[in-house]
Each structure stands twice: as structure tokens, then as C-alpha cells.
Structure I
Amino acid sequence: MKELNKLVRDKVPNLVTKDGGSYTLKLLSPLEHQHEITHKLIEELSEYREAETKDQAIEELVDMVELIHAAITLHGLTVEEFEEIRQAKKAKKGGFNKGIYLHTISK
């Protein structure tokens, strides 16, 4: 039996069974879940940075967004509520689309 010891997508256990395999699992507490989401985001970010093709990069971005959606829910918000907060912050401070790289600032 192969040890994974990591957070997986919700349907993975069913897919393992469908392929004739077996598994053991643990349902995480909210605190454990949040910790594992953070760990998985770091993993997916690393894979995104190492992606060699557009398709690979998109696949990793999809995984990161899914993890962010799970984290949003753990914090007691809906994705729609989160999106409202995101849009308000973007309206106030802008996004990251222009590639602005600030070197210095003085007052």
C-alpha cells in the first residue's frame, strides 16, 4: 500500500474504489483542514512555478483556486461574499494586471 498522507480532492476515494483499489482516510477537523489547505497551496504553487506548458500552469491554477474556495468556506464565507470583498479591495487599490513592480517609495 502506498502512503500519501495528504489532502486530496473530495472524489478521490471514490475514484480509487472504482479502479479496484482500497484506501484508509481521516476526516480532518476544521483546524487540521485549514493547515492542510495551506500546505497543499504551497505544493500547488511550487508545481505552478515548475510548469513547463500553458496547460500545466492552468491545471495548477485551477487546483489553487479550488483550495482557496475551500479555505473561504472554512472561514465562514461564501465564494460570493468573498468575491464582493475582493472586488471592493480591487476598486480601492487596483489589481495586479499591469505588472507594476515598485522599487522604492519616499514620503
Structure II
Amino acid sequence: MRRVQASMPAREVQLARSVFREVNERIRALAERWGDVEERDFLCECGRRDCREAVSLTVDEYDIVRAEGAGRFLVAARHAAERAENVIVRNGRFCVVQPRSKS
């Protein structure tokens, strides 16, 4: 479980996640353009600005992460901040997380 995210301002986490997501969208587009079906390295979207962990998954797996909309993020298997987000999918390579809404 990671605690780093809790100490970062929410705005910084959101900015980091959006940058990493944009990079991942470009990786996905290039893989589709080249007809790749093999696993590709995508970036962890945990929200830490200093995280550079690669997460290997196929384009089809990446599409599943994005299927439910912009509220879900791809993170390395050990990078889920379970105090602040729900883990939707967990396997040995990655997690799909959704930040909890603040009530």
C-alpha cells in the first residue's frame, strides 16, 4: 500500500495522472497504428510525479482500463493507494483504480 499520494496535494496528483494518461494514449495509438498485439510498456498513472514504472499490458487490456471512462487509472501492481482509491482490477502486473469521491 502506498502512502506517498496522501501527502501530495490533490491538484499535483491530478496533473501527474493526466500527463501520464496522455502519454499512455499516445502509446496506445502508435501500437494500434503498427498493428501491435504484443504487450507494450505503458506508464504507471499512480499520480506520483517521480514514478517512472512501466506496466506491461496489451492494447486490449489497456482498452479495458479505459472502457469505464476517465475516472479509472492504470497503476503498477504495488502502487494502489488503497486508502484513497478503490481497486477495481488487481493482477500480478497492474491494478485498475478509481479515486474515492470526497464526501
Structure III
Amino acid sequence: MNLKFHPEADDDAIDAVLWYNEQRDGLGDEFMNAVDASATHLADKLVHRALLGYEAAGVKVAQMHRFPYRLLYCFQDDTVVIFAVAHGRRQPDYWAHRLSR
């Protein structure tokens, strides 16, 4: 299965990398490695958890390990499309407009 990041999901990740690097040198790189590992794992998962309130849109959610972020994604043909790298406790649903693109 292929993997694709929505351009704004890339921006989400970059913003988090910059913030984490301000906290500790190299922590942003560790965050990005965790994003990559979580995203790669999605293609191999057999069970995908729907996001409450967005079941009809096919939105799935994967909690990242170590960092308080979630990957929000859906399937388009043979591709996993990640449309948000979202902090678990900030700005709920800020990414919803990306579903229509």
C-alpha cells in the first residue's frame, strides 16, 4: 500500500519538529522519526480505528507512541492519505476542512 501526506499534514509535522527542537536539540528529529514509523506502520495494519464523529467520512486515527500526537488518515484506492499530524489536546477538528480537498 502506498503512503501520501497531505501538504498541510507536512506543515503540521514541520511545526512540531521546530517546536521540539527548541525544547531540546535533536528532539524534533526524534519526533519526525516517530511520525515516519507510525505512518509506515499504517499500511501494514489490519485493524484501523475510526475517529468518532467522522466515521461516515472514512477518517481513521492512529495514536503515536512517545509523543502526544495522532495521525489522521483515510484510504484512497491503494493509498493511505495522512491529512493531519495533530496534537491530541490542541485545536480539535482544525484539520476537518482538508477532507474536502
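Computed from the coordinates by the stated procedures, all read-outs in this text should not be read as laboratory data. Fair warning: this is a prediction, and the values are worked out from it, not measured in the lab. Cβ atoms are built from the backbone, for glycine too; each structure is taken alone.
Identify which of structures I, II, III gives the largest calculated value of relative contact order in percent (Cα under 8 Å, 6 or more apart). Provide the component values of the computation, followed by the final result.
On the way: I: 18; II: 25; III: 30.
With respect to relative contact order in percent (Cα under 8 Å, 6 or more apart), the highest-scoring structure among I, II, III is III.
State the single structure among I, II, III that was used to calculate mean count of other Cβ atoms within 10 Å over residues 17-24, giving 13.0. Value 13.0 for mean count of other Cβ atoms within 10 Å over residues 17-24 corresponds to III out of I, II, III.
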